[in-house]
1. Distance in nm of label points 7 Å out along Cα→Cβ at positions 33 and 81 computed as 4.3: which structure among P, Q?
2. If we compute relative contact order in percent (Cα under 8 Å, 6 or more apart) for structures P, Q, which one ends up with the highest value?
3. Tell me which structure, out of P, Q, gives -25500 once helix-only ellipticity at 222 nm (-39500 (n - 2.57) for each DSSP H run of 4 or more, over all residues; to 500) is calculated.
4. A value of 27, 16, 11 was derived for semi-axes √(5λ) of the Cα gyration tensor in Å; which structure in P, Q was it taken from?
5. Which structure, out of P, Q, was distance in nm of label points 7 Å out along Cα→Cβ at positions 1 and 89 derived from, given a value of 4.3?
Structure P
Amino acid sequence: MTPDERTYVHSPELLHELTTFMNGFISEDQKLEVLRTVTCQYAITPNRQFVLGALENHPEIFVALGAGHGFKFAPVIGRVMAELAIDGKTTEDLSKFGIPSSPLPRQSRI
């Protein structure tokens, strides 16, 4: 999804799924009212892994993508990226978190 494609319209199906779950989870006796909905974009890599490392053609530029859950790992990702930027290496094994050689798909499978 690009910024131009974003509609800010919530999914009626997902809202129904969520309200059904919450009504059963919070209160089976009374129907809860939806006060408002807010949509947001959620960035995620195809394999749900981090992307950490230097750009192939520009080794002085480092990339750190969180795969949708990076905020929980910010301290270690920050340390690793600082080590790469300052020392040019890190003691952490980043073999699973390399920059993909092929372009990422435009749309998520979700």
Structure Q
Amino acid sequence: MVQLFILLANSSIYLMIAFGSRHIGISMIYCLSYTVIMGFLPGLFYKIPQLTFLVDWVVQTHLLYKDFTQLTTIDQYPMILLVAISTIVLSFLVGVLLFHKTDIK
């Protein structure tokens, strides 16, 4: 169940990026750069002690760096669900605002 929310949150970010651009090629470049940046960002956050709390607020951290069968991760399920649901809501709102600003006919 938690993995489903994480996947939905991750997909909603890609949809938000796609709604924000007018061309499919630019959207693909933005999505690829988002994937690369989000893959390396948690490692950078771990190196800076003041930013370690931000690692849990990056959705792809849970997909790439967490093992959902360990007890420490199971204890973090409420936080993971909070991150996923807040990401879905925020990306939905931003995606709707960006979609209304694009001129798709």
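1. Details: P: 4.3; Q: 3.6.
For distance in nm of label points 7 Å out along Cα→Cβ at positions 33 and 81, the value 4.3 is produced by structure P.
2. Details: P: 25; Q: 46.
Sorting by relative contact order in percent (Cα under 8 Å, 6 or more apart) in descending order puts Q first.
3. Details: P: -8500; Q: -25500.
Clearly, the read-out refers to Q.
4. Numbers: P: 38, 18, 11; Q: 27, 16, 11.
Corresponding structure: Q.
5. Numbers: P: 4.3; Q: 1.9.
Computing distance in nm of label points 7 Å out along Cα→Cβ at positions 1 and 89 on every structure in P, Q gives 4.3 only for P.
Where a number appears in this text, it was derived from the coordinates with a stated rule and is not lab data. Just so you know, these numbers come straight off a predicted model, no measurement behind them. Cβ atoms are built from the backbone, for glycine too; each structure is taken alone.
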